[in-house]
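The structures come next, written out as structure tokens.
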Structure I
Amino acid sequence: MIPKTKEERLEVVNKIIREIASRGREFFYDERKNRYAEMVIEKGKVYFIDDYTGERVYAYNTVQNARRGFSQGGTMWGLINDFREFIVKGEYTNHNNGYGGLYCPHWGYPKEDMQAIISLAKDLGYLES
């Protein structure tokens, strides 16, 4: 079941980000700075706080935005936009923004790590069971 409020959905997404950061290649975690990425809501808009740059990234695909301050690649940018859409709309959004979302086979994570991430996402209501 999808959480009802934006704040609850934000909490779900940040838990998934932490799980991704604690496994495999540790996307969304910068060891040198001991910093995790996270998503925040400010004045009704959703932003991504980048783990490497520390910058607040406007989590919307726009020509003007062009992913400024985002240190990951296109696959993770698509996932971040899926997360933003989930937070804002309160609907299942995995892979709406390309690359397969959490089911993407191209992360270079071990299969068991991907299964753990997917399982958590289902338990939290981000993915359909």
Structure II
Amino acid sequence: MSFNRKEQRVRRHRRLRQRVKGTAERPRMAICISNKHMYVQFIDDTAMHTLASTTTLNQAKPCNLDTARLVGEQAASVAKDKGIALVVVDRGGFKYHGRVKQIVEAAVAAGLKISERAAEVAEEAK
């Protein structure tokens, strides 16, 4: 039984979503990448509610690594405005490289925390 690339990604995402759950305290940072646009949402799965989001839909920019970095920084600033500091990353079945990796690393560099351990280390350093 062979699956095309989209079906394989969907199967990976379903498998990933069995473990990744977002809560109000630690929402899920859902990343979706298409050929033309990038989307990031912060989702509370217990309430089934999107807390914040950002996208490249209204921007006429190419879908490359530089734009991914900007989207990551935008996502971190939107999350901070909503009071979100700690998230769990949902890569949406995509491999953690390229644009997905750039979005996450830019969000972390802008102050968003993706690990409780990293948050503890940062607090101890202060």
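Descriptive notes on the structure:
- Read-out P(r) over Cα pairs in 5 Å bins from 0, in percent, computed value 2, 11, 20, 23, 20, 14, 6, 3, 1, 0, 0, structure in I, II: II
- Value 5, 20, 25, 25, 16, 8, 2, calculated as P(r) over Cα pairs in 5 Å bins from 0, in percent, for residues 13-68 alone, assigned to which of I, II: I
- Structure from which 1.6 was derived, distance in nm of label points 7 Å out along Cα→Cβ at positions 29 and 101, options I, II: II
Bear in mind that the values in this text are calculations on the coordinates, not laboratory data. Note that the structure is a prediction, hence the values are computed from the model and not measured. Cβ atoms are built from the backbone, for glycine too; each structure is taken alone.
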